[in-house]
Structures are given as C-alpha cells and as structure tokens.
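A.B. asks: Alright, structures below, take your time with them.
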Structure I
Amino acid sequence: MSTSSTVDRKFSRELSSGTTSLALLAILAQVNEPVYGYRIADSGREALERWQDLWESTCALMNRILGGDIHEQTH
C-alpha cells in the first residue's frame, strides 16, 4: 500500500471520528439534563437539518478552495 493511501485513510478516519464526536457534543450541549440514547436520537434529528445546510455551505467553500467539485468525484 502506498504512503499516500495510508495517509488518506488515516485522514478519513480522523475526520469521521472528529465529526461524530462534534455532533454528539453539540447535541449534549443543547440539553439541560442527563439524556438517554433515544433522547439523543430525537435531538439529533432536529440538529440534522441545521447541519445539512452548514455541511453544504462548507462543501461549496472547500470545492472553491480546492478548485474542483469534490462532491461529484465521490459519487
């Protein structure tokens, strides 16, 4: 396996892990009491709509910075 493939996989894992952690922390920060899994899921669905808009804006910015359409390349 090439070094660039290893680095790419590591970056992808770290990005996924960081995104998941950030999402969970953001959900937990919105509640004022301890929550169980099902309550986290309910809050997550509400947050998902807001985050999708933010993600699309972020993708558009990154595509402009990188000079390509990454979204089309990954599908």
Structure II
Amino acid sequence: MTGPRVRGAVFTDVDGTLTVSRSSTELDLEAVRWMRVLRSRGYAVVLVSGNSVPVLAGLSTYLGLSDAVVAENGCAV
C-alpha cells in the first residue's frame, strides 16, 4: 500500500467469506464492498486462502485491494 500510513490490517479468508459459500466461486458483493470501504479508510486488506499465489494476487488486484496475500495454506506470504 503506497501513500499515507496504514491504519491497520484486516486479514480475510476467501472461500466462504468473500464467496457466497465455501464451494462457490461467486463473490459476495456486500463483502467485497466492505473490503473496499476498509481499503479506502486506510486499512490494508490481506486475502488468505489455500489457493496459489497467482490466484490470490490476481483476485486482490481485480478487487482493487493490491495488498499482501497469504496463499497456499500459509506457505507463501
């Protein structure tokens, strides 16, 4: 995150938290909206998942978050 000092960080799981269910790939738009609100208020939003780095990095960028990710069940930060 570039620019002003980060106020804090929010770590959120993707599967079942940002998606409508654990088995779905459909994003919960209300959850995504709140991630963007947090980001606009100076919080880093870090996506956490068992998915691979490219999947999470792409999703983070697509959602306008572009902060760090924790991928592959914590093996890659």
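Computed from the coordinates by the stated procedures, all read-outs in this text should not be read as laboratory data. Worth saying up front: this structure is predicted, and the values here are computed from it rather than measured. Cβ atoms are built from the backbone, for glycine too; each structure is taken alone.
A.B. asks: Comparing mean count of other Cβ atoms within 10 Å over residues 38-45 across I, II, which structure shows the greatest value?
C.D. replies: Numbers: I: 12.0; II: 15.5.
When mean count of other Cβ atoms within 10 Å over residues 38-45 is computed for each of I, II, structure II gives the biggest number.
A.B. asks: Upon calculation of Rg and Dmax of the Cα atoms in Å from the atomic coordinates, which of the structures I, II produces 16.0, 48?
C.D. replies: Derived from I, not from the others.
A.B. asks: Could you tell me which structure in I, II was used to calculate helix-only ellipticity at 222 nm (-39500 (n - 2.57) for each DSSP H run of 4 or more, over all residues; to 500) as -8500? Mind dumping the intermediate values first?
C.D. replies: Working: I: -28000; II: -8500.
Working through the options, I get structure II.
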